[in-house]
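I've put the structures underneath this note.
Just so you know, all these numbers are worked out from the coordinates, no wet-lab data involved. Everything numeric in this text was worked out from a predicted model, so none of it was measured. Cβ atoms are built from the backbone, for glycine too; each structure is taken alone.
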Structure 1
Amino acid sequence: MDLIAIFFNWLHLLSAVIWVGGIVFILYIAIPSSRQALGPNAGKLMGEISERFTPVANYSILSLVITGVLLTWIKGYFRGSASFESAQSTTLYLKYLLALLMIGIHFYRGLVLASKITAAESARKPALQKRSLNLVIVNLWLGLIILLLSVIMRS
């Protein structure tokens, strides 16, 4: 069972690195570089990058959910009743809550906000794009907090 737990733990961490690392790449490398190099045409490049990254992020999210549930079961975090009796279970609940929020934001941006941006008249587009960018920043912070909580759980 140890090798299975190690594999799922590795896959869980790899998925987190891909998703959060992708957000860092987009925010701090792709967006500024495309704006500097392409100016007003940066949106086209960012659309292409987003189109390629979204499926990778979606698979990472799926992997995180599956491996997170399996690791919770394998490690026996909730043997008996699921309660807030220990700091570890409370931290795990907080991780789950923040992860659900992060996933919700990701899919809201991709399924709802992106279509609103596409359909919006040009005067309204910048505000919607700004909202979308702000949600990416929120997701970055949520991801970093979740990673911190993971370290706290292992300490």
Structure 2
Amino acid sequence: MSKDAAHTSRWRTADVVFGSSLVLGFILEYLWPLSLVGLLEPFMLHVIGAPVLVLGGLIVIFSKKELLRFRQPSEPSAPTTMIVKSGLYKYSRNPLYLGLALSFSGLAFATDMPWWLVLLAPTMVITQTLLIRPEERYLEKKFGKEFLDYKAAVGRWF
């Protein structure tokens, strides 16, 4: 853990936030089973879920590759030395979180786990509150006008 980082706690990560929601979804499904079958045919759940899951995964992969290209960390507990503004970062300040949210949604449809869809909204609120806002404060403090200009030009999600 570096003191020059957006987060100094190893628990403030997307893995913990999204992973906790996945586990909670399994628990809720065990206690109160839900199904999207009835609203949609099982085949349609896969037709919707699989492409969204793949799209989300590709967004994560390409976003991480772009960070690696500039030797920037994807984990918020490591110091950032520059703002990456190319690749998917031209269109979204948070493509990694966007990709995770899409993957989470796609997985919910593909596996008929509506609880994950229910948990997506609170997961994103927690992501924005515990992860994104501190990361943006860190970047603003570290990079000043450069980050403010980037923030003004590129939306948080797209």
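Results, tabulated for the structure shown:
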quantity: Comparison of 1, 2 - label where Rg/Rh (Cα atoms, Kirkwood Rh) is highest; calculated: 1
quantity: Source structure (of 1, 2) for relative contact order in percent (Cα under 8 Å, 6 or more apart), computed value 29; calculated: 1
quantity: At a computed 2.8 (distance in nm of label points 7 Å out along Cα→Cβ at positions 87 and 143), which of 1, 2; calculated: 1
quantity: Computed -20000 for helix-only ellipticity at 222 nm (-39500 (n - 2.57) for each DSSP H run of 4 or more, over all residues; to 500) - originating structure among 1, 2; calculated: 2
